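Below are structures written as structure tokens.
Every number in this text was worked out from the coordinates using simple rules, so none of it is lab data. Since the structure is predicted, the reported quantities are computational estimates derived from the model, not experimental observations. Cβ atoms are built from the backbone, for glycine too; each structure is taken alone.
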Structure 1
Amino acid sequence: EQMVPVLNACGIQCAVYGNHDFDFGIEVLMQRAQATTFPWLMSNVIDNETRRPLAEGKCSLVIDWH
């Protein structure tokens, strides 16, 4: 929780979920991801009910880099 403001201030373009992001459960992970100002990628873990990437992750992202 304390890392969200720090990560938001760093100007991150996107992040990728790692194994320790799931340590406190899916609900906490989704809350933390929603509090960030950048998108998260997740293409290899699918929610069994929604058939979408877990924790509302994106499968792909195009970044316009100048």
Structure 2
Amino acid sequence: MSNKTILIRCGDLTKELGVSKSTIWRWCRSGEMPKPLQLGRIIAWERAVIEQWLESKRTQEVKL
């Protein structure tokens, strides 16, 4: 079985998270969100990394 890396681009991520592109970039600059990969002219995040990040955010919210 092959392990394919699934990438998600900024436009798709904005729809999934319900935030603007500027919010995503602000979160990246502040370290609140994982930094994207750059492959040539394509900038994207690994879906698995984003899912882990979201899960950690959910866990933090529950602890409060």
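Annotations
- Here distance in nm of label points 7 Å out along Cα→Cβ at positions 10 and 50 is compared for structures 1, 2. The highest value is that of 1.
- For -17000 (helix-only ellipticity at 222 nm (-39500 (n - 2.57) for each DSSP H run of 4 or more, over all residues; to 500), calculated) the corresponding structure among 1, 2: 2
- Looking at relative contact order in percent (Cα under 8 Å, 6 or more apart) for structures 1, 2, the greatest value goes to 2.
- Among 1, 2, structure where Cα extents along the principal axes in Å as derived comes to 39, 34, 20: 2
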